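We did not get these values from a lab; they are worked out from the coordinates using the rules stated. Values in this document were obtained by computation on a predicted structure and should not be read as measured data. Cβ atoms are built from the backbone, for glycine too; each structure is taken alone.
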Structure I
Amino acid sequence: MRNSLFFLNMLLLVFLTSCVSQQKYTDLESAKNRLSQRLNETETDLDSYRNQSAKLQSQLTAEQEQRQQLTTDLERSRQRYAELDATNRDLLARYDRILEQNRTTLAAAGTENATLTARLNEKEQELDQRQRELQRLQQELQTREARVAELEKAIADKEARLRTIRERVNQALLGFSEADLTVQEKNGKVYVSLSQNLLFASGSKTINAQGKQAIAQLATVLKANKDINITVEGHTDTDGDAGFNWDLSVGRATTVVKELTTNGVAADRIIAAGRGQFYPIAANTTAAGKAQNRRTEIILTPKLEGLYELIGE
C-alpha cells in the first residue's frame, strides 16, 4: 500500500511540473483523495480481514484439535465397540447354550411334571377316599358316642333306681335287727339277706310270724316297683347231709316266693333257687360263720331290656 501512495505522489508531481491545468489538477486531487479514501478503506478492510483470518485460524486450530480429539475418541469408541461386540457375541453364544439347556430341562421337567401330576392325582383320589372314610368313621363315632351317652344315662338311671330301691327296702325293714336282716348293693343288684332265725325254725320250711311280717313289708316295696326282677335263693350251712341241705334250701326259697305272691307280688317276676351249702359267705368252722351261711337272699335286679337293646344296636 505504501508503494502505491508513493507512485501516486510522483504522478502528481509530474502533472504539476508539466503545467497541467487547474481543472485537471483539481480532478487529479479528487481522484487522489478518492484513492486515498479507498486505500484507507482497503487498509481498514485488510486489517479487519487479518483479524478475521486470525480468528478463523484460531477457530481452525481449535476445530483441528477437536477433530483430532474426536478422531481419537472415535478410534477408542471403535475399539470399545469391537470389545462390546465380541462380548455380545460371547453372551449370545452363552445365551443360545443356556436356551438349549433350558429346552432340554423343560422337556425333562415336562415329563417329570406329567409323572408328578399323575402321582398327585392318585394321591388326591386316595386323600378323597380317606376323607370319605374319615367322615364315615366320624359319623359312626358320633353315633357310638350318642349310644354311649344313652348307655351311660341308662346305667345312671339303673344305679339311681337301685339306690332308691335299697333306701325304700331299708325304710320298709327298719325295725328288724341287723343280725337278722341286711340290705346291700353290689354288682348292680340289691341283696336283701334274711337270716334263718328271722324266717324259719331249725330244719323247717315254714315261715314264722316275724318272717311273714318282714316279707309282707318287703312285698309292699316290690309291688310299688314293678320294673324289678326278683330271685329268691335259699342257703344252708354244712351241718347234716348235703342232699337234705339242698332240698331244704329249695323248699325255703319256694316258701318265701309263695309268701311274696300271697302279699301281691306277681309270680312271673320271681325265680326260686336252692343253693344248699355250696355258696357260703363265711367259714363253716364256727357257730357264728354257720349262722351267717344259714340265710335266704332276695336279690332285686332292675329290668335291663332297654339297656340290652341299646347294647345290641
Structure II
Amino acid sequence: MSKAIRIHQHGGADALKWEDVNIGDPAAGEVKIRHAAIGLNFIDVYMRSGLYPLAEFPFTLGMEGSGIIEAVGEGVSTFSVGERVAYPMNPGAYSESRLIPAARVVKIPDGISDVEAAAMMLKGMTAQYLIRRTYAVQPGDNILVYAAAGGVGLILSQWAKHLGATVIGCVGSEEKATLAKANGCDHTILYRDENVPDRVKDITDGEGVAVSYDSIGQATLESSLDSLKPFGVLACFGNASGPITDFNPGVLAAKGSLYMTRPTLATHTATRELLENGANELFDVVTKGHVKINIGQTYGLSDAAQAHQDLENRKTTGSTILMP
C-alpha cells in the first residue's frame, strides 16, 4: 500500500484526506513513479474547491511532480527503471507513488535536482508558453506581471528579463517586492496601495505595456486592460480572485484595439511535441543559469491542507514543495 492525499467531495482545505491507496502495476504504455517531490499550484485549489468541477471521487489532487521510475509497462522503450523523470499537468501527484502514461513524463537533466524539477515543471512551462507562444516577448518590450513573487511570476520575470524586456511586477508587500526585484523585475507596484495603471504609465512614459500576464482574474481585469498600450495583449492564465464573468468584448475596442486570451498549459502540452519543446526550453534556461528556481517553502505531503491554506491566504512566495 501507498499513501496519498485525496478528496471525496469539493470543499475547503479540510476536504483533503491522507489515505492508503493501492497503486498496482503499470499497464501498457505506463510507468510507475516513486515521487521524490511534488509541486503545489493554484489549480489544485481550483479542483479542490469545485471551481474546476471533478467528475469522479475519490480524487487524488496534484498536477506536477518528480521521482524515480520503479517499473515500466509493456511497450515502454524510452524510459528505464531507475531514471529520474518529472511531469506537469497530470492529476494524481499528491501521492507517494503513482502510475502515469510514459508519454506524459520527461527525463530530468543532470544539474537539476528532483526538488527543483518538481518546483518548475508546471510553473516553468506555464512561463514558457506565456512568453514564447502567447505573447512572444521581444527585446525592449515593457511587460506587466501580476503575482510577480509567486512561483510562475519569479520564473517568468527572470526569463523575460533574459529576453530583454523591462519587467514591471505587481506584488502585495514590500517583502515580496524585494524578492521580485531580485528575480528579474525592474520595477514593482504594490497593488494594494498604488494605482496600477497610473504607475505603469509613469514607468513607461505614458505608453503602457505590450502585455499583461495576469493570474489573478476578476479583481485585476480592469487594471490589466488599462495598463496596456494600443494593440496590447492581456493574457489571463488564472483565477486566484475568481473567474471573469459577463465580459463585454467591446471594451477591447474602446481601450485601444486590445487582445485578450485565456490560454492553458493543458493545451500547450497536449502533444508530445509541445510537451518536449516546452520542457527543453525550460531546462535550457535553468541549466544555463538564466533562470533560478526559488523554492519558498516546503511541507510534508501529509500537511497538504496547511499548504493549501497558506497558498490561498497569500502567505507563500516562489514555488511550494510537498515532500512525500
Quick check for you: by distance in nm of label points 7 Å out along Cα→Cβ at positions 66 and 170, which of I, II is greatest? I
Origin of the derived value -0.67, -0.91, -0.98, -1.16 (log10 I(q)/I(0) by the Debye sum over Cα atoms at q = 0.10, 0.14, 0.15, 0.18 Å⁻¹, for residues 82-257 alone; candidates I, II): I
Quick check on the output: -26000 is helix-only ellipticity at 222 nm (-39500 (n - 2.57) for each DSSP H run of 4 or more, over all residues; to 500), derived from one of I, II. Which one produced it? I
From the coordinates of one of I, II, Rg/Rh (Cα atoms, Kirkwood Rh) came out at 0.98; that one is structure II
